[in-house]
Structure P
Amino acid sequence: MNKKIWYVSKYAMHPKYGIPTRQYFFSKYFSERERAVTLISSRSAALNLFPKLGFKNQLNFKDEKLNCVLINGPKIKLGFNLKRIWSWFIFEFRFLLWALFFQKEKPDVIIVSSLSLLTFLTGSFLKKYYNCKLICEVRDIWPLTIIEAKNWGKKNLLIRFLSLVEYTGYKNADAIIGTMPNLKEHVININNKFKEKIFHIPMGYDPKFYDKRNIGQNDPFIEVFDQNIPDGNFIVGYAGTIGVINCTEQIIEAAAKLRNEPISFLLLGNGPIKKTLIIKVKKHGLKNVLFLEPVKKEKVQFFLQKCDLLLHPVGVAKIYKYGLSPNKWIDYMYSSRPILVSYDGYKSIINEANCGRFIRANDPNLLAQTILEFSKKPKRELVEIGQNGKKYLEDNLSYNLLSNRYLNIIDNLNKIL
């Protein structure tokens, strides 16, 4: 049994500093199963609270049985920029210092979770240094994501370097675990020899955390809904970033086509095109669209549970053929509401749970038509569809259950070719 596990991710988040991430929940559940787990993350992340570390290399703290190491580094903001890339190199250097000079026991297994992709290199070195097992966890396929998002060519020096890093990680990994369901196709395109060590473990949820954070919270949306939504209207909701990449403009286009129907569209959040869309709504006199200011994560469920249908428009990109496993679907499913996703990629979860529908992406006419179809469904049927999602979440996607799958892979690393 592999007892000592290092779980490394620059952007892992402990609840002490923000909204806890996948790496934290897995680390916590691993530690409850008598594994000696150390979660290694960075101060260079979008933390809600920035601990002052001065010239210290890292901050060590305990969370019950879980050991946590917060590596020092510069503050960064969201978005892809030079400072963020620089923070990657600082993290790897300081992580190596900790691994070589500050840690007390050598690991049996190191899990390196992208991003930062550079941790694949550090993990490959430490695997040989400590003669331990290595798992590369892929939560975002780099550099393919940046190639498509920024339209950079494969001959770009940064892209060529990151491609080499990706290949090195996959080559040295004893197992490759992806959150997306069809990662195997991508990895095989890089090298067919890696196909036997690819596994899929999607994003999950922790019922204790979800239930706990809703206790004692005041519903900030009662007056908003009472004062702005006509009685009997079918409520369509979206929660998240309001941006071009999120295809939120298509929601407004669908709302325009349904302006004479008893359907209200509510968008919760901020984003780069929010002001533009507000102007567009006013210009076209759309009375069926309402923009709401963002709230703390623990209050989002109040919004979702007041809606009759939840939307997730997704753009068209080649990378989606490898699938998605977004946190948004977890939040939506937890609310027990039907989900409509406009998406042309590899389909999973929503169709498996029978908790909504996938439709063709970038088609506002079809989006409006499908919303209208949902609005005509009996309330009982909508409730059943929503409850399917909540039940699927509880039966398949709790981090407690996913941890068993993860540890089964870890404990059988010697059998993986």
Structure Q
Amino acid sequence: MSEDFGPALMARLDEFAAFTDEPGVLTRFYLSPAHRRAADCLIGWMEEAGMTARLDAAGNVVGRYEGAQPGAPALLLGSHIDTIRNAGKYDGNYGVLAALAAVEALHRAGTRLPFAIEIVGFGDEEGVRFPVTMTGSRALAGRLDPAVLKLCDAEGVSIAEALTGFGGDPAALEGCARRPEELLAYVELHIEQGPVLEAAGLPAGIVTAINGASRFEVTLSGQSGHAGTVPMVLRRDAVAAAAEMILAIERLALETPDLVATVGRVSAQPGVVNVVPGGASFTIDLRSPSDAVRDAATGRLTEALGAIGERRRIGVVLRRTHDAAATACAPFLVTQLEAATRRAEVPVQRLPSGAGHDAMVIAALAPVGMLFLRCRDGLSHHPDESITAEDAGLGVRILLDFLRHFRLPGR
């Protein structure tokens, strides 16, 4: 009978959730006191699991479990340990502690693999405290712009100041960067943060790609007027135009495979009950595992919004505010994770990730793979985020089996 990792892992996740900056809820911002307490705890658990562990200059927790030959290249595992405000217990944290549970099992059995295993508890995946995101993984990948050290939080504390207070070292960030020859690959376990696996009745799935994303701000200019005196046919109503555009955006996403589109913020000007709105603005978030699909959709979207604006005599300004390329998971990692899933007697489900992950950054350094775990109602970034002990333990078993069978292509 295979080992049941679930109960102990869930208890540890509960214990880890107690490291918070706001009593009563889980809030653990990058470089906060709670982040430091969580990092110290994680280092202690890593050392108990036979790992050497440290805090790097960027505030990442890095633990290493040597292979049969000391100094061998490492397979990197991990996720993030920072959270949003009033977070759930499992986003990020599950991936780190599930990886630790797998290493603990190897250590108890006295097993050393042909490669080393490193676990990283990244800081700043969420990008909540400072106006930047994935600071920890960017530092590890050697892609951190030193200019971000000057960025400040809402209290006026810079990243450089916060790092120094945390125990990091702004002057030593270049030393965080790893060389490609040091790493074999990166594998991240994560809750799905969506409803696909639960709807399919499956506990786990293999990620094929992390969606690329484009974000836009749309500004519309029409003509304000008295709500009672301007005839409908003579109006240049910016909100009515926005409504038609939003429905066109939804229709485009419904008609386009592998595309999701979200209008998350809408505003009207002047925003008065008895005035025809002469101005409006809204945001668009486009995501797809295919950059070609996303780029084509952007072109179609631009044409559609322009045509609506012209017909309604509304000025349209579309400004791109964010653009991130899709990240494909390495086929050999997808295949090996699928094999481990089958050996756990779980049907294989492939799916893309619609959320961003540290794996997107690490992909510039090493091949990446991801295993998703279902979460109740697809809910994440919420205190009601929930997984079962059975699924949590299954994720560890799949990962442990994957580690024992891991091979680079051609070997």
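Could you tell me which structure in P, Q was used to calculate distance in nm of label points 7 Å out along Cα→Cβ at positions 8 and 288 as 4.6? The structure behind it is Q.
Distance in nm of label points 7 Å out along Cα→Cβ at positions 200 and 240 computed as 4.5: which structure among P, Q? Going through each structure in turn, the value belongs to Q.
Tell me which of P, Q gives -0.64, -1.26 when you compute log10 I(q)/I(0) by the Debye sum over Cα atoms at q = 0.16, 0.33 Å⁻¹, for residues 344-391 alone. Corresponding structure: Q.
When relative contact order in percent (Cα under 8 Å, 6 or more apart) is calculated for each of P, Q, the greatest value falls to Q. Starting from the value 62, 37, 23: which structure in P, Q was Cα extents along the principal axes in Å, for residues 112-247 alone calculated from? Considering all the candidates, the number was obtained from P.
Read the figures in this text as sums done on the coordinates, not as results from a lab. Because the structure is predicted, anything quoted here is derived from the model rather than measured. Cβ atoms are built from the backbone, for glycine too; each structure is taken alone.
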